[in-house]
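Every number in this text was worked out from the coordinates using simple rules, so none of it is lab data. Computed from a prediction, not measured in an experiment: that's the story for all the values here. Cβ atoms are built from the backbone, for glycine too; each structure is taken alone.
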Structure I
């Protein structure tokens, strides 16, 4: 089956990727915005839709409205539920449509997602994957621009 969506535990990923937003606390709006900006670039490069889950009772007050799209969806848990609960439920509900990948460092959550047929990846491994993918994309753009410059110089 094809991978249909990547489910990301937002705060787990922010804790593992502190250098992404070093001036901001991992639970801050600035850190969330930095994460979402990079994840949007990653989604553009890989083409797989992402859902980012954050713990909280809805979006914290003062949170800038991050528009969710079909490609990068942003969800906050409500009172009485956690991002883990939402990820596990989503993994179960998406099973008929294909495989999902859950990105988290929570071992209990990993076990639950795997028990419903999902795939799991550690946050550190996912960060390395993002860096590699964005690095490849930057190289592709650089080579494309070089070819276009040469074509322009030749007058084509």
Structure II
């Protein structure tokens, strides 16, 4: 069966940056299982997987505009240090979770000056060209329930 909209795909992957450093991988873990055609993956990767089938192996290079986009200066926020609760000392480079009007978001503390903390809410992979090595482990049609809910159920899915 080939991958098309409403296929449930299982795949192993390794993600590297342009310097060849491994950023993420499923090797040593369960394969990634997702519902194809609903935006579960970054657009560039989903597009490359269209029409592929079980046992296919591919190397894909995805520019930022088809991955996590470009870094945006409007996603830098300066907030007051007093807004952070907890005993943990804030440090540049640490990740913090924020409650926003769109729900929780992860931000990186990029600068601390006296009482001002600059937070970077860009995706950590923004501006990056992503290099994926992918092996398709399995492809099956999605059930009507999975299509209705927009994600995979059962083994490797959200509901166990």
Structure III
């Protein structure tokens, strides 16, 4: 049996306090995912902590530094199942330094308006990321209800 692959991703928001937009990234490879949207991030290296890996990946892929917020609640301790070998943990994040650019693995970045859930869900997401997007929107709407922000 092959070893489990831990992946980390960031749901980059324009603000952790009052999120209005989400940054999404369009894949260029592998072929089956080219043109599909995802959360920026990547694989955790051996001996690397998940949060450190996410900071490294955001610097490599987007050229940014980010403040990590809470982890998005997932279906298990290893995160969201991507396939039979890999799972992804996702953190809310806010850029603190740099302007995001598609430096690696992506050909386009886009800020999407979170108030239009159908537009967010209507993007062609990598299939394994779609339930994560749904959970993110649900989590953010619950946060707005709790905070009393319209």
Work out distance in nm of label points 7 Å out along Cα→Cβ at positions 105 and 121 for each of structures I, II, III, then name the structure with the largest result. III
A value of 26 was derived for relative contact order in percent (Cα under 8 Å, 6 or more apart); which structure in I, II, III was it taken from? I
If helix-only ellipticity at 222 nm (-39500 (n - 2.57) for each DSSP H run of 4 or more, over all residues; to 500) is calculated for I, II, III, the one returning -7500 is structure III
